[in-house]
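Below you'll find the structures, each written out as structure tokens.
What follows draws every value from the coordinates through simple rules; no lab data is involved. Note that this is a predicted model, so its numbers are computed, not measured. Cβ atoms are built from the backbone, for glycine too; each structure is taken alone.
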Structure I
Amino acid sequence: MTAPRFETIGAEAEPLVLLDDFAADPDALRRAAVASDFTAARNHYPGVRAELPPSYLADQLPAIAAVAAAAFGRSGPVRVVDASFSIVATPAAALSVAQRLPHVDAFAADRIALVHYLSPDDGDGTAFFRHRATGFETVTEERRELFFRHLDTELRHGGPPPAGYVAGDTPLFACVHRVAARYNRALLYRSWTLHSGAIAADAALSADPADGRLTVTGFLSIG
């Protein structure tokens, strides 16, 4: 793994960590994914997921713990809340309203998201957003009620966003940062940061791990 690169997101300057050459053998991870059984994802993820090899997080957690202390000021034990191979594969026309909007994955400071890109042709990265009405780039427990009240009002009066993935500016959200996918690059950021996969309008959206947007997505709690 190369030296971590530390960036910040938007006006709120949320930490973002880029870890290139994250896994020692990404090709082996791809082979494991091709041999895995993928099923429809839960929790609004627009695609399919499969179990990771048991060795994956055992190998990667020490590196995550080291950079988490520097980036997020959290030096406690790292607990895996959830982690899996993940492929964005839902056609734009089939997306739910929630899947057409930026989102957060948790509301607490201890929760950290991991995205590890495993497509050799790089493909679509990750975008981060500011909600125009509230100015929020993060949705904490304290902001949660206000954010969703505003968003619900906007959707009821303005109607749902058009079918499609959100990859840039929209009437409700401004894109404040974008990270390109790169083979064997991993990102770490707080789960309360508004974000979305930056999926291109012409993306093939294959559910085949040999051809699709293969990633590892993980949700961690760091004490």
Structure II
Amino acid sequence: MPPSPLPDVPAVQLVLASASPARRSTLRSAGIEPLVVVSEVDEDLTVAEATDRYGPLEPADIALLLARAKAEDVAARVDAGVVVLGCDSVLELDGEVHGKPGDAAEAVARWRRMRGRSGVLHTGHWLVDERGSGGPTLGATASTTVHFAKLSEEEIETYVATGEPLTVAGAFTIDGLGGAFVTAVEGDHHNVVGLSLPLLRDLLADAGIEWFDVVGGVDRADGQG
């Protein structure tokens, strides 16, 4: 059968509860044009309160905790009829959790530890379905092992001076200037950017939403052959 074009407006509108340009770009490259509503979550306070209540949290659990907090914060402020996605990424190195560096000195020290080694990038994903009363809310964490090049002192200082490491979890990117310093990944490379498309597809399916329900303006084929 001939291709059946999807409508320009998707059947289900996805709201991204994140200011991350990389996450938005990842979705757009996959044919999803999200509405962006930035959460107002105090991340440090959220983690501190959860730690007081439950005890020490694993790195993957911290990412999921913050993703859920962001999604629920935005879901409480948007109109019904949408699905909200919250995401949060942390880098695990030697069992320690690292988000965005606080300043250049911290970024330099981080890279001195990371160079020539491997870490695990955890990204929590949380969906809140606002299309009806009592819609599903669910999430999961994707984890990808990242292998770093052995940078010289000059490379570390020059990279940090660009400002890029200060704006991202783990103090590196794979889709920007830092891409030259990532020698290999084990797992979904989209996850290192900050959003795992395969995991998002699974979560949408669990919520009863087909992948192409959130995609608009692309062609698809009905059936096979």
Structure III
Amino acid sequence: MKKTLTFCLFLLTGMIAKAQDTDNYIAEHAAYAQGLMHDYKIPASVILAVAIHESAAGNSKIAQHLNNHFGVKGPNNNLEIRSSYRDYLNADESYSHFVEMMETREPFNNLFEKYDQYDYKGWTYGIRRCGYARSRSWASQVIGLIKKYELYQYDERPEGYEEPVYEAPVRHRVKNRRTTKIYTVKSGDNLSIIAKKKGITVKSLMRKNGIKKANLKPGQKLKL
């Protein structure tokens, strides 16, 4: 009982520490994200949430060793890890490069005409649609972080600002429906004749219908 209680306390402590790490990460980078928002008009909440998501709140290997907080690929000179991600002098340089990419690269630069600095949902869905992430759930995960940590408080929304309403993209699943074809046995039919007509083997026909004997009756239904 004592061991179980100790283990539970260990897990709880770990969860609290993880949550605190994210809060500390936000406190460390919020001011810089706001400065970038003032210069580029991208919501600070989006900048922070993307960084949290891509770097595991600064705990990922590429964040620790390469100062890469946005999963940007490119060359690096790091000797500690082998990685296809580029390196930065510090976290601020990584943050600046992210917003510069949004401003200078197509199709991201088209988002500035569509969304203002207060519309974190529009920006997040837009960045996803422009190909920043392959995962279909990426946008909802980033928006979830913004809501969980109330990152929208850093967007300096004016009083009375009405948040645009967006419907989350619906994933359309194509169902592979197989329709079972039925053949009605006619007088004079046998398994060989039916199999030849339908382009299947006698063995397959018997297996699908659980037939052990070759005797068929007119009117009998067979699965093809």
Practice prompt. Kindly point out which one of I, II, III the value 2.2 was derived from, the read-out being distance in nm of label points 7 Å out along Cα→Cβ at positions 100 and 212.
Written response: I
Worksheet item: From which structure (I, II, III) was relative contact order in percent (Cα under 8 Å, 6 or more apart) calculated, if the value obtained is 34?
Response: I
Fill in: Computed -6000 for helix-only ellipticity at 222 nm (-39500 (n - 2.57) for each DSSP H run of 4 or more, over all residues; to 500) - originating structure among I, II, III
I
Worksheet item: Out of I, II, III, which one gives 0.00 for FRET efficiency 1/(1 + (r/R0)^6) of positions 92 and 204 (r between Cβ atoms, R0 = 25 Å, to 0.05) as computed from the coordinates?
Response: III
Item to complete: Supply the structure label, taken from I, II, III, corresponding to mean count of other Cβ atoms within 10 Å over residues 68-75 with the calculated value 23.9.
Response: II
Fill in: Of the structures I, II, III, the one that -0.38, -1.03 was derived from, the read-out being log10 I(q)/I(0) by the Debye sum over Cα atoms at q = 0.11, 0.22 Å⁻¹, for residues 52-115 alone
I
